[in-house]
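Read-outs throughout are calculated quantities, based only on the coordinates presented, and are distinct from any laboratory measurement. Note that the coordinates shown come from a computational prediction; the quantities given were computed from them, not determined experimentally. Cβ atoms are built from the backbone, for glycine too; each structure is taken alone.
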Structure P
Amino acid sequence: MMNFDGVLRIAYLGPDGSVSEMAKDYFAKKYEIGAYPTPMQNVKEIIEYVQDTPNVIGVVPVENSIVGTVRETLDNLMISPNEKLKILSEVTLPVNHCLLSRNTEFYSITGIIADTRALIQCREFIKNELPRNLNVIEVTSAAEAARSLSNYNLTYASIGTEKTAEIYNLNILKNPINDDKSNRTTFVLVGAFDTEPTGHDRTTLMFTTDDRPGALLEILNLFYKNNINLSYISSRPSKEDKDNYIFVVSLDGHIKQPEISDTIRQVEEQTSSMRVMGSYEK
């Protein structure tokens, strides 16, 4: 297990009660991290803070089951000038909304406070299970909604996460209430640390190829010939050159395994540029 005894801060996406904070809690518990929690406003801010500041780590989203890859995360990791910055671990969490209130009676609810996105994601629940004359109050975040409950009587509820309920000492009346129950987000722990093989690892690479027919196929054949399983592959236009594509590949295994390191060396020889984003426990 990785040792984070010297880590002073762990950065994550705010506001209070976010799914990102829940991911932060997961990593803190798993690796016994006692670092000071530091909420930030966006992914770029987190990655720049981690790359420039000794003894800090960060938690950022990399993929959502509905919207796909979080481009901001991968782009900022790839262009980071700190080559020691790596993905250290990952976790996939359900993105569930809960109906929260200061009271315990679901059928007493006559009003709801929530941010616009949460209202949209819980539209069917609100339509089918709450009163038709429901008073709806829109705010900017789940944290603000939870705080606002103290300004209204006990018949009001808010929409938030289980973490929101924990922070603001609220009762969970219904969980989950979001229409799409399959919504999940994968988060990664990032930092300038070294990882060791666990026997259940994943290595992620980002690379570009020459602009010629068959360039990508040649690289994929290297994984096939070396019996390396690819668990993920995607591509998108480069920000610097719209005619060039960046490929993201995840493979089973750790870079400290000889067969993995040898394959990565062969792949690098066939690419225009490549960066190992990390080898980490699945």
Structure Q
Amino acid sequence: MVKLRDTLREYFSYGSFILPLLKCPKTIASERISIGENGRYFLHFKSPCKKSDTLIIYIHGGGWNSGSPRDFSFIGQKFASEGYDCIMPDYRKAPKAHFDEIADDIFRGYLAVKEYIADRKLSYPRIIAVGSSAGGHLGALLCFDSERRRKYGITEEFDGFISLAGPLCFELPQSGTLDILAGNMFGTKDKALWKCGEPYSLMKEKCGTKILLIQSRHDGLVGFRQAEMFKERAEELGITAEIFEVTEKRNTHSAYSAGIFLGDRNASPALDRVFEQINKWCGE
């Protein structure tokens, strides 16, 4: 169960991101690609110093009810500055959009990305999915929801999946805020009905996608135990999975799920681990 003190720390931390966001340099421009459905699009950040042909698919957070790739463009710029092309898809938001519509947007968006890559004759032999908060949840579905992957004809496996504070298991008590957000997305407070969109329940088959879970014990919204349960389920299926525990001072949900991308790697062990892991996967 998430402690009230950590939840309050999370709420009081929001103001600390304003100045870093304003100061964040916008040195790497993105190309906006329209998907043509419900005004949806994705942003493509091309690295000016590409060191790998790996593509990062980054899915933003925002409680499933807010945010856009443009709002989190500083993260796309960070991946590009580290030598990786990054594509950031958008998706419709709750409560206007139900979970099924949001998940479909992510899967259809990925198909649109594949078509875009083929049309541009781009080559990305490795693709790694990364998601923050709600984006971690949606990224896990893209990688491990076998039934939905079959529905959309996705047969290729991602080389890696990184979740930063993603809610991957709804089974156990966590925080009232998470319950409200998930309830709005699923359209019900009945947690038994959330299983249809719970990565922990939907991961049923072995695959080659390696997993890194970035999680804090002082998150304020998402409990540490749910990350442990997801790792245990993955290992039962023979999937390689690791947890990196965030112990740095700024360890609340928003601070490490997205805020770390506003700073330098040498200032955040969690951010350094993200890129260290990506570099490792690219070298294997």
For distance in nm of label points 7 Å out along Cα→Cβ at positions 86 and 262, which of P, Q scores largest? P
Which structure, out of P, Q, was Rg and Dmax of the Cα atoms in Å calculated from, if the result is 17.3, 51? Q
Can you spot which of P, Q the value 2.2 was calculated from, given it is distance in nm of label points 7 Å out along Cα→Cβ at positions 118 and 150? Q
In terms of mean count of other Cβ atoms within 10 Å over residues 54-61, which of structures P, Q is highest? Q
From which structure (P, Q) was helix-only ellipticity at 222 nm (-39500 (n - 2.57) for each DSSP H run of 4 or more, over all residues; to 500) calculated, if the value obtained is -8000? P
